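I've put the structures underneath this note.
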Structure 1
Amino acid sequence: MPHLLPPDPAALSSITAFQGLPPKVLAWLLQAGELRQYNDGEPIVLAGAPADRLLAVVRGGAHTLLPGGPGGRSFRLNAGDVGGLLPYSRLQAFPAQGVAVDDTILYELERTHFPMLEQVSPELVQSLVGVMNDRIRDEARTVERDYKLLRLLPP
């Protein structure tokens with residue numbers, strides 16, 4: 001089970017998307033979200049579970065083995081990265097189980113706080129949508145590359 005940690009303003013400074021935000025936005029993020037500690041190998045999200053929160057890696061990382069594709073594809077979040085459900089995402093359920101890599105601390109913000117997040121910091125929401133768009137583009141390129149490689153194999 002993850003351990004709830006006390007709010008720590010310094011923890012948010014390691015998250016790339018949060019860097020340069022005004023102090024009042026960081027204070028709101030600390031008040032609205034939670035810091036949780038996961039042990040190495042401990043599940044962070046379960047396959048098929050509702051996608052209900054943004055995840056930002058303060059320390060450690062998260063690894064997810066995605067279903068399908070040749071040999072399976074994996075996705076990793078490292079310290080400073082943001083993942084999970086992002087504002088304006090249509091993700092309804094987590095597609096695969098994600099586990100902690102090493103001793104991991106995550107900042108987690110429940111989906112219910114997204115409307116207020118947009119009022120508190122539209123700039124952060126815009127940045128998070130950019131992260132989501134970059135991920136979609138990267139995934140599309142990966143799928144296209146895998147398809148082309150498969151076509152090179154003899155029938």
Structure 2
Amino acid sequence: MVTLRPATSADLPDLERWSFAFERDGLHFPTDPGPPFIAETWRRLASDPSRGEVLVIERDGHAAGYAILVFYWSNEQRGELALLDELWVDPAQRGGVGGEVLRALIARAQDRGAKAIELEVLDGSPRAASLYERHGFATDRRGYWRRL
């Protein structure tokens with residue numbers, strides 16, 4: 001059974017390790033991205049839960065990964081939207097976990113009144129894309145972004 005719970009300061013060592021694995025293995029940075037930033041993300045979201053939360057994924061009572069769910073207002077969508085900023089499951093815990101986690105994250109966003117949930121899938125992640133498509137997500141290819 002998979003559950004989600006808000007991360008605590010006691011989870012920071014695991015979150016930093018997992019975040020590093022996410023950045024190293026998933027984002028394929030051409031250079032060292034530096035130390036994990038997740039502690040700052042956790043501090044900001046824990047101090048203002050209206051903005052979102054860092055969640056620990058537990059499988060059968062054991063920590064198995066994390067997710068970052070962020071909320072923001074959209075005039076176009078006429079309400080609050082959820083952004084699944086990061087989702088990472090320990091490779092040793094994978095195999096059916098992703099779908100359970102995704103259903104729990106969608107329910108969490110719905111409980112909060114979000115009108116939609118969005119995410120991004122990086123090139124070279126066909127397993128992730130397939131997971132999201134099986135759960136009703138569709139690509140819109142409208143987004144552009146720029147670092148500031």
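Values for this structure:
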item: Per distance in nm of label points 7 Å out along Cα→Cβ at positions 74 and 122, the highest-valued of structures 1, 2; result: 1
item: If distance in nm of label points 7 Å out along Cα→Cβ at positions 82 and 106 is computed and equals 1.6, the structure in 1, 2; result: 1
item: Which entry (1, 2) yields the derived value 1.8 for distance in nm of label points 7 Å out along Cα→Cβ at positions 18 and 42; result: 1
item: Which of 1, 2 yields 110 [volume of the Cα convex hull per residue in Å³, for residues 90-129 alone, calculated]; result: 1
item: Origin of the derived value 0.60 (FRET efficiency 1/(1 + (r/R0)^6) of positions 10 and 66 (r between Cβ atoms, R0 = 35 Å, to 0.05); candidates 1, 2); result: 1
item: Entry that produces 0.93 once Rg/Rh (Cα atoms, Kirkwood Rh) is calculated, selected from 1, 2; result: 2
item: Source structure (of 1, 2) for relative contact order in percent (Cα under 8 Å, 6 or more apart), computed value 28; result: 1
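No value in this document is a laboratory result; all are computed from the given coordinates. These numbers come from a predicted model, not from an experiment. Cβ atoms are built from the backbone, for glycine too; each structure is taken alone.
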